[in-house]
Structure I
Amino acid sequence: MYPNLYYAFKDLFGVEIPALKILQTFGFFVAMAFLAAAYVLTSELRRRERLGLLAPVPEKRVVGEPASLIDLLVSFVIGFILGFKLLGLIGGVEDFRSYILSGEGSFIGGILGGAAMAGWKFYSKKKTALDKPEEKTEYVWPHQRVPDFTIMAAVAGLIGAKIFHNLENWSDFVADPWGSIFSASGLTFYGGLILAAFVIIRYAAKKQINWKHLVDSAAPALMLAYAIGRMGCQFSGDGDWGINNSAYVTGADGKLAPATEVQYQAAVQANATHFIKNFKSLDQVPHLRYEKPASLSFLPDWFVAYNYPHNVVNDGVALPGCEGDYCRALPVGVFPTPLYEIIVCGLFFIVLMAIRRKVTVPGVIFGIYLMLNGVERFFVEKIRVNTKSNILGFHPTQAEVIATLLVIGGAALIWYARKTNPVQKNA
């Protein structure tokens, strides 16, 4: 596991660069996910624009104005937040996500960052200022709005992910509302997807962008972003893993080894404190026994069970001979569900890219994306650690319920799109 890029470079290249400790692995992959999604979305929108499926929209704007007080205040606030958090990272943090959502940071860094951003806004506006500001009409293409989409997705996605997580864990939220809101211990992907989609589609409607072509263009980008984001979960060991695989336990050397059912139960009892902290009772520890079959002997054991040594959340038992931060590993192997999602969603991205030119009815590609996403998440939930609901005697997780609705919604969207749209030229 690589809690931050310092550990990655040390392990992969044998070099120690202390400055890399401020670059958290999870945050790095989240940034890469947004950049990759923005690139794919821009490329798809450009392609549809060349085909005449999307058109620019005229917008009037005033040029040559000096920076207003609102401009300076907004720039200062953005710069303050960035400086507050970035300079605060220099001392190192144990959990990047918790730090980002906490009130921790550097006040001096915030002031410097805010002053720098406001100063740059004032300078850049002054450079282009005219004696008499002019009103101009510019044509803005959909692909030029990708930066707006990206920012909206980041903000709305984070808010939606937090809201849905707290709804799923309502009792924890009621017990500690403030801590639940500002803790990064729980982020629900589907909550982020739903709220971000709502905000972006509403924005697109205001900008006269055909929402069907927009979501079709976004489908491959979303699938790729999810796969890359899961790399952050896997490589950092952020706690988003599967249930115990009782066929493997962590030995005295800190490494996983095959185990009998008796050895698994002994490991659970020996590490009762760890399991009670995570599951409240030893009777509620979810597990499934799966020994790697001979037909899959070419795969490493960590493909079916992993103990996430040096995980970023410092969960598990102490690793022998390790001192300092990130010196823990899970006492029992778990199913590496982020790894499975990386593979499956990566393949789904290739599928969506392969069929996007052949499917000519707007809206169908996104419907297919919803169905693929729902199917993938529904089945991976069977081996993930998650809170279960009680619905008419059934006990699905929130993700299973939403995944089912996504499959149904995807099928409904395909039906609606085919019914209301004639076949068009290749999109």
Structure II
Amino acid sequence: MAHQTARDSYARLTERLNRFPQGAPPSEMLSRILSLLFRPDEAELVARLPLRPFTARAAAKAWEMPEAQAERILLELAGRGLMVDIVRGERVLFTLPPPMAGFFEFSLMRTRGELDQKLLSELFYQYITVEEEFITSLFLGGETQLGRIFPHEPVLTGETSLHVLDYERSSEVIEMASDLAVGLCYCRHKMEHLGRACDAPMDICMTFNTVAASLVRHGTARAVDKAEARDLLQQAWDRRLVQFGENVRREVNFICHCCPCCCEALITARRFGHLHPVHTSNYLPAVEREKCTGCGLCARPCPVDAIAVEKGEGRGAVASVDEEICLGCGVCARDCPTGAMSMVPRKERVITPVNATHRTVLMAIERGKLQELIFDNQVLRSHRALAAVLGVVLRLPAVKRGLAKSQLGSRYLERVCERVGY
């Protein structure tokens, strides 16, 4: 009976995770992962939490317990990287991060004796890399994706540098961040436990702002200053690592420095590149054919095999770029010995969501989950949160507003959409 009760608790937690756009498809492997991270009683409690940030008082009401007891539980979960606490003056909000980018990564961002990280790594590899349902659901479930590529800034030179916007520069993310932290690379740490890690730096993946502050507060990551953060950008450039960060313009919460052999996002991009599982940068490598010697130094570091060296007409080999799958990361242009390869703006600019709310609403609409976001109990109790969500909906293109309206079946939203001319 106790065993069945525990399974029911993890099933309810799985259902709660999948109300959010970045969910986790149910499977026996997911249940095993959750059972390593959460005790059955914790799974039962977390399953009752709202989608939007909430206070300890709101959790206490949902859990029917004293506020002080609820706060202790929430802080204990935050200490294990399963919850994020956001300090705003004297007010503290809590939020359950999605599995990815979220508590899956946080579980391996430091070495932890109280958690069997080797077993967890094996389960992650099976659930994410082998079974594929999770990774395809996360990266192929809609047009709007979790992450985007930041181009390496040293290759953005000349005329191209004039087109680079601040939010496209990882250095600007560092300069604007309120808090900065670094933790172990989740992907390489996982592969290390499997005996398959490469020799790329481990202590190099960065978090920013409120997430960084929470992770530092609870020892999941260590605080760094802006000088060290810039040094990490240089390390990533030196090691030809790809910069993969949160797909927002404001308040970016993470930038990972990824290798193509371990990173789940890059592995997915390599396997499903034509489906665009990762948002590209706004730049592409261009080859000046007269200068290209066909040496292949540009093709070797490409994380998605977008560059080929082929025999040209009436001349020797020359590099060519598959623009359909190219991420625009810039690692290819780093080593060109003749200066034949440079980064140029794409013909059509890639649209990046303004902030996390904007991205979440877009992902929810595309994945058929907007109703979960709107009718989440916490949102309905907070006029400000509801206004934020509806504000994003009303700024969407007409087609997506129509999708949102049909998903909600809401007369209120229909009337509001009519007012803005839909």
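We did not get these values from a lab; they are worked out from the coordinates using the rules stated. Because the structure is a prediction, the values reported are computed rather than measured. Cβ atoms are built from the backbone, for glycine too; each structure is taken alone.
Quick look at the values:
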read-out	value
Comparison of I, II - label where distance in nm of label points 7 Å out along Cα→Cβ at positions 47 and 327 is highest	I
If mean count of other Cβ atoms within 10 Å over residues 111-118 is computed and equals 12.1, the structure in I, II	II
Value 0.85, calculated as FRET efficiency 1/(1 + (r/R0)^6) of positions 7 and 119 (r between Cβ atoms, R0 = 25 Å, to 0.05), assigned to which of I, II	II
Of the structures I, II, the one that 1.00 was derived from, the read-out being FRET efficiency 1/(1 + (r/R0)^6) of positions 351 and 375 (r between Cβ atoms, R0 = 25 Å, to 0.05)	I
Highest-scoring label, criterion being volume of the Cα convex hull per residue in Å³, for residues 167-366 alone, among I, II	I
Highest-scoring label, criterion being Kirkwood radius over Cα pairs in Å, for residues 71-222 alone, among I, II	I
Structure responsible for -0.60, -0.77, with log10 I(q)/I(0) by the Debye sum over Cα atoms at q = 0.16, 0.19 Å⁻¹, for residues 263-318 alone calculated and labels I, II on offer	II
Structure (I, II) behind the derived value 5.6 of distance in nm of label points 7 Å out along Cα→Cβ at positions 55 and 295	I
Structure from which -11500 was derived, helix-only ellipticity at 222 nm (-39500 (n - 2.57) for each DSSP H run of 4 or more, over all residues; to 500), options I, II	II
Ranking I, II by Kirkwood radius over Cα pairs in Å, the structure that comes out highest	I
